[in-house]
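S.K.: Just below sit the structures, each encoded as structure tokens.
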Structure I
Amino acid sequence: MSYAEYKLLAIAVADGVATVSIDNPPINLFDMPLIEEMIKLGVELKADDEVRVIVFESANPEFFIAHVDVNLIQQLPTSNLQKPTKLSFFHEMLELFRTMPKVTIGKIEGRARGGGSELLLALDMRFGAIGKAVLNQPEVASGIIPGGGGSTRLPRLIGRSRALEVIMSCDDFSAELAERYGYINRALPPEELSPFVDRLARRIASFPPEAIALAKTAVDAEEVMPTRDALLEEEHCMNQALATQAARDGMRTFLDAGGQTREVELELGDLIGRMASME
């Protein structure tokens, strides 16, 4: 299968491993064009029998994915606050990768905040470069919540108390601390990250695809509450948060203060710390 038609993703397939490099300058913003390409890619990779493992990385050394485009979030409807009965397109995209009968791996060498972190949480494994990888769920500071799976998947991964620390602090987590909390599998020296992930991916890809798929199914069966039900509850809460004045003010303050520009995004934690006094 050919993957040459993508503009924001570069895909290379070898030895059963598809390496997906995200390239949406200047900060790898999770905007609609990138989301659309990710959905298309997920459908194609799921159908590609030659691929058994998918590795996500970034062409930008500073950003894995900055976060979801705040302008896109502001456009979400708030007139109907009834609990949804179907998942949003963003949830469906991440569920496509989470439930795929292939192994998905995130290789983190830059900042992964908000929706970037939530993409990683939907993957099977995450590995970060020490001194380079940064993870954060900054939404509460802007009056909303992690609404792309973070409020659901993070506590299941690292426990309720630590998930609340991540979500409520809106602070950056280094690779070392993320590893200690279970946010990522391992924190590795930068020069060791790519060789390690490459070896692991190729090793897994050498195993029978049926066993890979069944192993994922068996592990996922341990979840206490069906993920789709939990995601619907999360989306309901997100919609309610979006309807508040605090959310409108917070997202406007974020953008007015330079959010989504390279200079501010490099030190986003500092901006979040100042936002309360700026409103």
Structure II
Amino acid sequence: MRADLHIHTVYSDGAYTPAEIAARVKAAGVELCSMTDHDSLEGLGEKRAAAAAQGLRFISGWEVSSYADGAKVHVLGYGCRPNAAYRAFLARRKEGALLRAEEMIGRANAVFGLSLTLADAEKLHLKKEAPLHTMHVVGAFASRLGRKKGELYQEYFSAGKPCYSDKMRPTPFDAIDVIHQTGGIASLAHPGRIPLGFEAREKLMDALVLHGLDGIEYTHSDHTDPERAYFRAYGEKKGLYLTGGSDFHAEGMRNRVIGQPPFEPDARLLEVFARLRESE
């Protein structure tokens, strides 16, 4: 069974609605999917219905953005349910997102000699149920400057750059906790993209496993073949669930294509997904 367990929609920084994503998943020959928007389970009913309309198997998901030692670390949650713990987390994330957006906008206005406001970013924030995302801020400046969002983000808004803000960022340990509190399993997203040296990254992964990390996204669009082999071996050694996904956001974005690289979940992962779906 082909699966793609890492896809974004308009509920965060993706370009397409759940229905449009489900149609693309079907066309790609993928049978099982998860729509994993940043820091939010909003739109879950819409996503589940869109998948069902295309005859797809579906597992609820989200991607919690967090930071450790100044490095961006994302954690995927599967089989999660909106509950009191989720609503408290979402409220904190919304508050933090607004504070970060205001700080980023102020810094970017100073850098570029502009006078954009939070309202300019909010125009791109289509799903107000979910937190405002950094890329909504980047998109507002990219539009005004005539720049590509991805390039502008890397040059000015990513960690350590002039317009970056780290206000109210959770840690990956917080991410694992809230995923468990919402009834799901936690899988470390694209570990090959964590901007740490090999030893520091493995030390962090070991600490996350001790904290209760359940899985690792060993295959991802940005991973090389040697990285996939290494992260798979690491997951197997630690007894983690092995997950994979494209991290698709929009057509033409970098090398992100739904269903690529090919991923087939093993029996152990399908078994835990079946149990999680029963409790949704």
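Nothing in this text is a laboratory measurement; each read-out follows from the coordinates by a stated rule. Predicted, not measured: the structure shown is a model, and the values here were computed from it. Cβ atoms are built from the backbone, for glycine too; each structure is taken alone.
S.K.: Of the structures labelled I, II, one was used to calculate P(r) over Cα pairs in 10 Å bins from 0, in percent, for residues 90-185 alone, giving 16, 46, 27, 10, 1. Name it.
M.R.: II
S.K.: For FRET efficiency 1/(1 + (r/R0)^6) of positions 114 and 258 (r between Cβ atoms, R0 = 25 Å, to 0.05), which of I, II scores largest?
M.R.: Across I, II, FRET efficiency 1/(1 + (r/R0)^6) of positions 114 and 258 (r between Cβ atoms, R0 = 25 Å, to 0.05) peaks for I.
S.K.: For Rg/Rh (Cα atoms, Kirkwood Rh), for residues 194-249 alone, which of I, II scores largest?
M.R.: I
S.K.: Then there's this: Compare distance in nm of label points 7 Å out along Cα→Cβ at positions 130 and 162 across structures I, II and report the one with the greatest value.
M.R.: The maximum falls on structure II.
S.K.: Distance in nm of label points 7 Å out along Cα→Cβ at positions 18 and 234 was computed and gave 2.2; which structure, I, II, did it come from?
M.R.: Derived from I, not from the others.
S.K.: Which structure, out of I, II, was Kirkwood radius over Cα pairs in Å, for residues 66-121 alone derived from, given a value of 13.8?
M.R.: Traced to structure II.
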